[in-house]
Structure 1
Amino acid sequence: MKLIAITQRSDNIHARDETRDALDQRWWLFLNACGLTPLILPNELTHASDLLSKINVEGVLLTGGSHSPTRESIENYLLDFVQQQQLPLLGVCHGMQQIQKFFGISLEKISHHVCAEQEIFIHNKLTIVNSYHDYGTTVTNPLLTVWARAHDGIVKAIKHDTLPIFGIMWHPERMMPFAQQDIELMQNIFLGSKK
C-alpha cells in the first residue's frame, strides 16, 4: 500500500480549553478500500515538515473540515511540497477550496450546497454525490480545469492543467457503501491506475 500524507481539521473545544486535530474515522476505511495508507499530519508546521523530511510519502490528501490559520499554513506548505517533489495531491471539500485559493481563485458565500445527496455533472454526466460546503465559485482560471459542476454552475471538481493536483467538493469517505467511482478516482490519482 502506498503511504500518503493526510491533513486534519482543527476543532476548538471551548469547554475544555483545547484545540484538537481531528479526522473522521471513515477515512481509514475509505483509504484502505483504495489501497492507501495514511500518514496523519498535525496542524503544526514545524512537526509536519519534520515528519515529511523523515518519511517518504507518495502523495498528499487535504481533507475537509473547518478553516483555521494553522491548518491553512500546513496546506499551503503541502501545495508547495507536492510541486517540488512532483507528487499527486487531492483536496476534498475544504482541501479543494484551499487549492483554489492557493491558485488565486476567490470564493464566495453560497446556499443550497449542504445536503446528503446532490446531483452534479461530472464530465457532463449526471451523478449523485454529497455536499457539505457554504463557500464556492462558478469561475476558474487557466491553471485549473473544471471537470464537475452543480446545476447552478458551482464548481465541484478541478484538475491542475500541468500538475497532478486535483480537487473535489464531495466527501467520498461519507458515502456508504463507498462509491466505486470515488475508489477509482483515488486509485487513478495515487496509484496511477485502477486496481
Structure 2
Amino acid sequence: SMKRLTTDLTPKQMRVLDFITQWVQNQGYPPTFQELAQGLQLTEKNARDYVLILERKGYLRRQPNVARGLTLLKSPPTEALLELPLVGRVMAGKPVEIFEHQETIQIPQWLLRGGTHFVMEVRGDSMIEDGIREGDLVIVQQQVVPSNGETVVAVVQGEATIKRFFRRGAMVELRPANAHMGPLHVEAQDVEIKGVVAGLIRKYH
C-alpha cells in the first residue's frame, strides 16, 4: 500500500531546507545567503525570501545581522534521505508530456521500496477519491510490472497520466478515482507503464 508523508513545504522550499541541512552536516555551520544563493542558483533576494518562509513555518531560526545566523529547528530525517529526479508534472486528469527532469528532490528513504524511483508533481483531480490531489508529489517505483488495481504512471500516445491499472487480456483499463470521469481503454501494446506509485507527499498550506 502507498506510504504517505504530509509536509507544509513546496518542492522548492524543501530543496532550500535540504541544502541548508546538508551544508550544516558537512561544514558544521550554516551557509550565508550568498552561499545559499550560489549553491541553489537563486538570487540572493530569493534565497532570503525562502529563509523567511522557512523561518515562518518553524524550520529555521534566524539571528538578524549575524553572518551565519541560521539555526535549524526541525529538518527531515537526514540520515535517510535519497536524492531522486523530479520530472515534469503529470496530469491526474488529462495526460501531459513527460519532460526531461531538470531538478532533483530529497525524499525520506522510508517512503521508498526497492529499486529506482522518480518523483512527479500531480496536476488535476482524476485521482481525488484516492487522496491524490493537485500539487501532491507522487513517488514512482520504476521497472515493476503493476498488479491489477495498483496506481501507475502510464504513457499513452506520448503523454503521461496517473490512473489505476487493470489488465484485461490484450487490453488495459486505466481507471480514474473520480466518479465524474470515465476509464481509458487501450491496447496493452499502446501503453507504456513508467512505474507504480509507491508513495505520496501531501502538501498542505
Structure 3
Amino acid sequence: MPRPAGRDGSGAVNQGALEQSTVNERVQEAAGFIDATLQNEGTWYRAEDVESRVGGAMGSYGSSVGAIRGTVRDAARKFKDLGHDEVTALASLLWGRPGPGKRPVYERRLAAVVLLQSRVALLRHSDLTRLEGFIRSAHSAGLVDPLIADVVVPLLKGLNGSDRQRAGVVTTRWHQDPDDALRHAARLILAAGT
C-alpha cells in the first residue's frame, strides 16, 4: 500500500517532504502571480512586435520592460525570503512553457532574467548548467545579453578558489561549442574581463 505524501513508514510527518512541498507551492504561486500580472500588463501591438522580432520562436504577452521589472519587484515583496532553490526553480518555471502545447513566452523569460539579476548573490557555480540551458534556448539577444552581462558575469566575479576553476572549465567549453548563442556568451564574458 502506498504511503501518504509527506509521511514515512511509521505514519510520522516527513519534514523534508513537507518542506519541499511548501517550496513547490510557493514557487508555483509566485510563477502564477508573475504570469497573470504580465498578461494583464500586455498590449496586442507590443506582442505582435516582439513575436515578429523573435521569428515565431516564442509567444508574447506584449508587456513593457518596465512592467516586467515592476512585476518581479512586486513578486519579491509578496513572496519574501525566496532562497536559492526557490529562485532557481522559479526562474526555470518562468523560462519554460506556460502550459502543455504552448510556446515559451518572451516576457516570462525576461522576468526570469530580471529575477536572477536581483538575486545573483544567491547563485552558485553549479547554476551555470541551468544558465547554459537558458542561453541555448533563448532565441534572442534581448535575453542572452542581459543574462550574460547582469547574471553570469557578476556570478563569475563573485566566485573564488575551486568554484571559480570549475566555472572556468564551463565557460572555456562555451568558446568551442557549436551553439552560436553560447559562443556569443563566451565572447561577452571574455570582453567583461572575467
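1, 2, 3: which one has helix-only ellipticity at 222 nm (-39500 (n - 2.57) for each DSSP H run of 4 or more, over all residues; to 500), as calculated, at -6000? Label of the originating structure: 2. Here distance in nm of label points 7 Å out along Cα→Cβ at positions 27 and 171 was calculated and came to 6.0; which of the structures 1, 2, 3 was it taken from? Of the options listed, only 2 reproduces it.
Every read-out reported here was derived from the displayed coordinates using simple, explicitly stated rules and does not represent laboratory data. Here the structure is a predicted model, which is why all the values come from computation and not from measurement. Cβ atoms are built from the backbone, for glycine too; each structure is taken alone.
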